[in-house]
Structure P
Amino acid sequence: MAGFSRAVYIGSPGGYLGADGLNPIDLEILIGDGNRQWFEAVYHNKSIQPKGKQKTIVPFYPDSLDSLIDAIIIFYPSLFDSSPIIKEAYNQLSDIQFIDFANEKIIPANWIDIRNEARKYISDLTVYYANFEEISLAHPEKDGKS
């Protein structure tokens with residue numbers, strides 16, 4: 001694996017109608033790039049935890065919104081507590097730490113149905129996406145950030 005280059009932040013809109021950005025942040029999904037893209041979760045809201053041992057997922061398609069929905073399903077299960085189809089998926093995936101969506105033996109056969117079900121629950125999520133940009137603190141004038 002290589003390094004992280006982006007992140008997705010999920011939380012609540014801060015201030016009046018979200019005027020202050022995102023506050024608090026509940027979940028951060030780090031996106032790494034190497035020979036394949038991967039996602040890792042950082043939990044800022046400690047009440048959110050995966051249902052199983054999931055630490056890392058590798059999406060089927062890099063840079064896809066469907067892949068981000070897959071990550072939210074895996075890393076933010078409390079959103080889907082009232083969905084029987086998604087709860088069953090958690091049971092099937094509970095002992096897997098590294099979920100590779102290209103491995104058909106791991107992923108439930110009805111995953112497209114699971115993803116479509118998840119869309120009903122995530123429509124109101126506040127989600128921010130950030131690209132990482134390296135800056136130089138030693139020479140800020142080079143970056144135009146002084």
Structure Q
Amino acid sequence: MDRVSKSDRSKIMSRIRSKNTKPELRLRGALHKAGLRFRVQTKDLPGTPDISIKKYKIIIDVRGCFWHGHEKCRDGHIPKTNSKFWIEKISRNKKRDLLNEEKIKSLGYKHFVIWECDIRKPEVLLKEVKKIKKHVVALRKPSLRQ
């Protein structure tokens with residue numbers, strides 16, 4: 001049974017945003033600090049990815065553990081109230097994620113997925129940012145000034 005009324009739950013859920021979330025802002029700050037420049041919510045790419053670096057054909061998606069059914073996380077569970085609805089909703093989200101990932105890869109992009117729970121851990125966030133930066137450095141053309 002839900003601890004809050006149906007109308008209160010509706011108000012809470014209506015306030016959840018799909019862009020400029022705390023995990024996204026934290027990741028964007030870390031990427032910027034690492035010297036990486038990027039675009040957000042690129043509408044001309046499949047799925048409107050959270051972060052893109054078109055120059056190096058990189059897409060970074062920040063996935064909410066609850067909304068995308070992160071199985072390795074405590075937040076990736078199905079609520080006990082209205083569970084049929086949530087199973088279907090999260091299943092659709094996962095299918096859409098896979099379809100968008102296939103489209104992005106077919107365009108030649110490297111796709112990174114970073115989970116909300118990983119962004120909360122500074123050491124894991126730093127590791128993910130280093131992985132992305134390493135990929136960018138590998139793609140850069142050698143400097144002519146050497």
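Only the coordinates and a few stated rules stand behind these numbers; no lab work does. Every value quoted in this text rests on a predicted model; they were computed, and no experiment measured them. Cβ atoms are built from the backbone, for glycine too; each structure is taken alone.
If you line up P, Q by distance in nm of label points 7 Å out along Cα→Cβ at positions 25 and 113, the top spot, with the largest value, goes to P.
Kindly point out which one of P, Q the value 1.6 was derived from, the read-out being distance in nm of label points 7 Å out along Cα→Cβ at positions 57 and 129. Comparing all candidates, it corresponds to P.
Which of P, Q yields -14500 for helix-only ellipticity at 222 nm (-39500 (n - 2.57) for each DSSP H run of 4 or more, over all residues; to 500), as computed? Traced to structure Q. In terms of Kirkwood radius over Cα pairs in Å, the structure with the greatest value among P, Q is Q.
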